[in-house]
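Chemist: The next part holds the structures, each set out as structure tokens.
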Structure P
Amino acid sequence: MILRVNELAFSYKSCDTLKNISFSIEKGDITVILGPNGVGKTTLLKCLNKILIPRTGDIFVKEKNIKAMNVKQVARQISYVAQTSEPARITVFDAILMGRRPHINFRVNKSDLIKVDAVIRHLNLSCLSLKYLNQMSGGELQKVCIARALVQQTDLMLLDEPTASLDLKNQTHILSLIRHIIKDHNMAAVMTMHDLNTALRYADKYIFLKDHTIYSAGDICDITPEMIKAVYDVRVDIMNHKGVPIVIPIEDLPDSEKEETDLETKIAVNMKNEQAA
């Protein structure tokens, strides 16, 4: 077990944002945090790496309580990819090198440079290594953020809406990349996400938040239309396409349209009965 959360609660002033949050994460798993806007998904993610300090509860990384860790020690255990990254006037190489900061004591050494170079080649960023961040597309910038998290050499990666504002091609590319990294390096990832179908395609486990607490958690294949209705107040069907569940919303017709549809159905049934007679 790489991450264990016990009875976590967080408040902004007097307003409860999270309460009674308990779950655990195993190596090799990609867990997605789902739920409506404002339910506390990003807040939970930030509590996990001590950006925010919970009001109560404990967070253990490899059975070590992060309460006893300083920022540098936490960064050696957990890497974090924010939802948005302000593109600065620094090169891709230097931006990725910043991911080594938790391991650097006095100065950058040859080992740090070798690790950065290896990650750049692994993610096919060599042709961009001297390009400035503020000259890059959204998809390229997101790859750099993932590369920076990867050179931290942690076993746990947190990603806040990793495909926000990306087009379909870049969404698919980035999430496939994340999945390969997690599986190949036997890491674990916790992501927040809005798009249910994208989550079902790339995650292994889910956590549904509702009313600022965990409504349900488990394997992706265990998600039901009833759960989604309870969390999002939307009726859906869940169908299977090549082993991947797909969520299809069911549109609720206004009462007037329902009456028209019912009438048309009755007329069609009567006509069919008359023809049969």
Structure Q
Amino acid sequence: MPELPEVETVRRGLEPAMTGRRLTRVVARRPDLRFPLPDGFGQRLTGRRIKSVERRAKFLLLPLDNDDVLIAHLGMSGSFRLSPASFATEKHDHVIFCLDDGGEIHFNDPRRFGFMDLCPASDLAGHPMLAKLGPEPLSDAFDGAALAAGLKGKKTSIKAALLDQRVVAGVGNIYACEALFRAGLSPRRSAHTVQGGRAAKVAQAIKAVLGEAIRSGGSSLRDHIRPDGELGYFQHAFDVYGKTGQPCPGCDCADGIRQIVQSGRSTFYCPRRQR
């Protein structure tokens, strides 16, 4: 599933193409994605002007000039593509946004785990998908103290806690593994023990890893593609993710990077460097 850097990369790709543009036509080629589309979805969007393209955690938010907000989630395989009006529609292009400058944005989602919804701006904070999200990891509100507060009393592993969107929003499996490696903390460590200096190290590592991934256009392992059709390349800078048995950077561990399963997700780490 695309994580925060991939969604932020998509946001940055859509922003110059969609901000200030009016939707002349919106075509929903099927009535549902992961969930049913709102009633009258295409008609409600047609004629509206897009005020901005924003992000909250792994969600894209497009405020409209009627004070509604279009919420979009990429799911497992969703992608937005910038297209000229003559661009051929593909099988899994489920929603097409036609703009007043003649361009089109195609939302393609072969597995249909993405979703879209419309919500009044005044109700956005209480939307079921957004209401319980924790702090944005790249915001000033997220630091060691904020992370420590979110982890207090949690008996789960620190790796599982970082995947809990109520603790910190937008961090997924890849970047949790990478951040814990940089912070030198074992993914098996009980989350409630990550306080003080440990929490500060993890928060700093999360910010650093996410920032570097965004500058690299995200990680393209299977489905992630930028709106301009280019791939991200942060996958070439992974320290541990997907590198079972390989030597880890800056360490002379004999067995290399190990892989375990936590909460149904693969975790990659160095048992010597991470404690």
Structure R
Amino acid sequence: MMRSHFLLVLLTIATTANAVVVRSDVADSRYRVPASAFPALADLPDEGHGVLIAPQWVVTAAHAAPTNCMECDVSIGGVARKIKRVVTYPGYRKLPDAVVNEFLSSHDPSGVYAFLASSDDIALVELAAPVTDVTPIPLFRGNNEMGMTAELAGKGATGNGSDGQDAHSSHRGVLRHAFNIIEGANTRYVWYRFDPPPTALPLEGITGSGDSGGPLLIGQGRSRQLIGLASWGRYPANHPFWKSYATGGPFREGLYGEIVYAVRVSSYVQWMDSVMSAQGSTVAPSTMTP
């Protein structure tokens, strides 16, 4: 029982990053949007998201990919679409028992964070038939993400930066969007931070539990491009959360100061192109100049 509890906490801390947690001083209604705002958003079986990037292909985070559910559907535009296969990036690795056991004995998440940072958390889902009623989202193909203001979206758990994520919030509910500024990037990830008022953007937010693989977008309307996929989040070592948690305080996601990591799409465009081209798919063209 103890091991199961800590493993659950570990997975919550480090391997899910998804729907939208909002500012505590802004009405939740301002973050809500209709499904038509993101027609290319894919709902994976049970929970998790992906993005339609070609008529027959959805990209998502590898840890959220429906690898054991080939008889399941992906919903795009409210329509169920059959899965043909899932192609996981060769560099993706699941958390090994040794890393988990080290966390359980030390309660130090640094090894988990280091492992996640070294894993390529991306996968492609091939659909059984092309989607003809929804326009795919183009992939960002530049390398200048830092400093960009990006839009994120999801239907998972919500909450606010002061209280954290609501543990009882639905993981497949209302669609919300928010904005944040990319503050860092490496070969695998881009990341952003949940800033508190008054320095936060007007509709600042981060992803929360229930929608891994959800989109991080730049541009507006038809000029949108996909630059990231929700992957994982962490609190910095000096965040007040750790002191509270070490002394028996409750575990809370989504507090101001959390850093969220999204798969850096630009690092994987050649791999995606090669996988999709091998099947004769047409990749959505870029509509913005990097």
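Chemist: Please compute FRET efficiency 1/(1 + (r/R0)^6) of positions 84 and 156 (r between Cβ atoms, R0 = 25 Å, to 0.05) for structures P, Q, R and give me the label with the greatest value.
Modeler: With respect to FRET efficiency 1/(1 + (r/R0)^6) of positions 84 and 156 (r between Cβ atoms, R0 = 25 Å, to 0.05), the highest-scoring structure among P, Q, R is P.
Chemist: For which of the structures P, Q, R does the calculation of helix-only ellipticity at 222 nm (-39500 (n - 2.57) for each DSSP H run of 4 or more, over all residues; to 500) return -7000?
Modeler: It traces back to Q.
Chemist: Work out the source of 23 here, i.e. which of P, Q, R gives that when relative contact order in percent (Cα under 8 Å, 6 or more apart) is computed.
Modeler: Structure of origin is P.
No lab work stands behind these numbers, since they all come straight from the coordinates. Everything quoted here is computed from the prediction, not taken from an experiment. Cβ atoms are built from the backbone, for glycine too; each structure is taken alone.
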